[in-house]
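Asks: Next come the structures, one after another.
Please treat every number below as a calculation from the coordinates, not as lab data. As the structure is a computational prediction, the values presented were derived from the model and not from experiment. Cβ atoms are built from the backbone, for glycine too; each structure is taken alone.
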Structure P
């Protein structure tokens, strides 16, 4: 017995020494804590998207209640940009240089993420799962510390165009797009999808600036006057709502498409008036959770239970919470894979080797990455609003 006990004790000590040797930390990680940074527009012109940050915070609270990630609690530091890009840049410096976070997750918006991308890469700090869908965020050769999350805007625009070609080959298409890189990428996607038929089918293109929302009304009138029977409403947030409402009130009722970023029933469709949005098409990756029959799905029930416990005052119809839930869930899987090696380099290594099936993703859509593939979700599927909820109208499409 004494000999056995000595051997057991020695094995225990050696195992503990080995465990200690495997622990590697960069700033933002300790034996008990992992710091994650985030920047969200909780106020300002895009404040509706702040729900994404609140969802991520709530998901991390749930993980902490369950014991954390490999025994470590998550300290989620989410700061308000006020919907201002310059503020977001200053906050990125604060998170990296003062808060000394291990990584950032889910920072919102194309302008903000583009503005901080070089800084994050110079600092070799992971800028994971950005809430922006430009293909520029899938560029590991030049920006190995920055990774997107959803299918790109170019893929989205191309999918819309191909649907029109199939269902309305004689369509006359009018396009409203922003005078910024996001608008240009959607526009390129539509031209990609239409191919050689683009010049004949696109009868009017009109651009706008988010800094001048009043000007959108005149652009909608010009698009209506073109005689178009398909409207690509490529506005985000409140301007998408405004464009929907204005077109309807002018008596223009074309087949309308809106971006995935504007699909939230609570945030953007209800303010426009549900009678004005019936028939609109967009794309999604997530399962429906609003219809009673959806609760037969275990993953949907799990999501709804989480909402009830951790977001009791939130609007269950707000799709931004589903998005935040999926982003935070993916981030936790990355950290689990890191084990005791919580260095920034290992975070990126694990983020670039994902193959996940998230419960709220539609069948056929997975989270997959590699060292040369920084676009975790590549597929999307088209959905149409029936006056109360979104319903699927096709199979998953995309890269």
Structure Q
């Protein structure tokens, strides 16, 4: 088990870097990522797909920092994009167009044109109207396009309502009956090349049962398509494999679903003689990053103890948005009395918190905390709310720390406007 973040002599380290010492000179808050942990996660995915016709794609929405994109691209991954901006970043980072898959329920005409002109692996169709627009665009440009159809399988992923994507109540995908009709129609077109189907049942899933149910569903879909005499080349299995957000860098056993769940999902479909595509973001970078923050104040009201830190919901919105749990630890372990506290930021919202009713050692003004599991959907979801600049990002390799995003200043934000 790879432990890039660990305590040594009571002090948190990232690989060989003393995070407390580094924080004395680095302005907080900031994001810190481990290259070794990212590489370990990448190798776990590649190992799961050994011997298979397999294309692992990195989901840019999790973290689109170019330094991280290049690490993943050099390992042989493709890219999973959901916007024209992500497609441009993927190309700029060196991902081969034929290894890029493009999903998303609301692709604009400009984004579809970009995908057609780029020659990507496949564009995943998510509605009947989108299919007809894609058909019009390929005809106008006279350029062929490989497509897949995203099917909504109505599978319960047992995750948060906001990140489940495979139920009929969700906005994603097409019912199977419609998708099969469109697949048959596309197969008669000259420029459209139907390659296969795509599903994605949700995010932050830790058990194998939903994925194995999805595999059984996909087997039936393949049977339906082949029974119609149609060819199917790919199954895009989506992503959604979670990480252990409760890891406080001291646990002896940490859940690593990318190493246990993904192999079962892939091997449940290995005999179908199709290319298996996966779209993984969180399981590549989630546990490879922390958010480091400084304690500004302690505050007590008649009902609550608060620890006010300089990171806020504009830096890491997941706790506010989903009530998501992230481990929080002091950078230096002490034998102090513990308190039940809310860890909150400076933003002018009662919803601005990193943790509610969390038991932590007493923290003093000026001390540091690390928020775990912050490598995915942290900086990628950040905003300038309350005119707070985006923060710096660093990448650790061994004992070396490299700045991979220099952060913003308030002047950077101001210069985007006409005054």
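Asks: Comparing distance in nm of label points 7 Å out along Cα→Cβ at positions 352 and 376 across P, Q, which is largest?
Replies: Going through P, Q one by one, distance in nm of label points 7 Å out along Cα→Cβ at positions 352 and 376 is largest in Q.
Asks: For structures P, Q, which has the highest computed value of distance in nm of label points 7 Å out along Cα→Cβ at positions 72 and 224?
Replies: P
Asks: From which structure (P, Q) was distance in nm of label points 7 Å out along Cα→Cβ at positions 256 and 368 calculated, if the value obtained is 3.6?
Replies: P
Asks: If distance in nm of label points 7 Å out along Cα→Cβ at positions 184 and 296 computes to 4.8, which of P, Q did it come from?
Replies: P
Asks: If helix-only ellipticity at 222 nm (-39500 (n - 2.57) for each DSSP H run of 4 or more, over all residues; to 500) computes to -8000, which of P, Q did it come from?
Replies: Q
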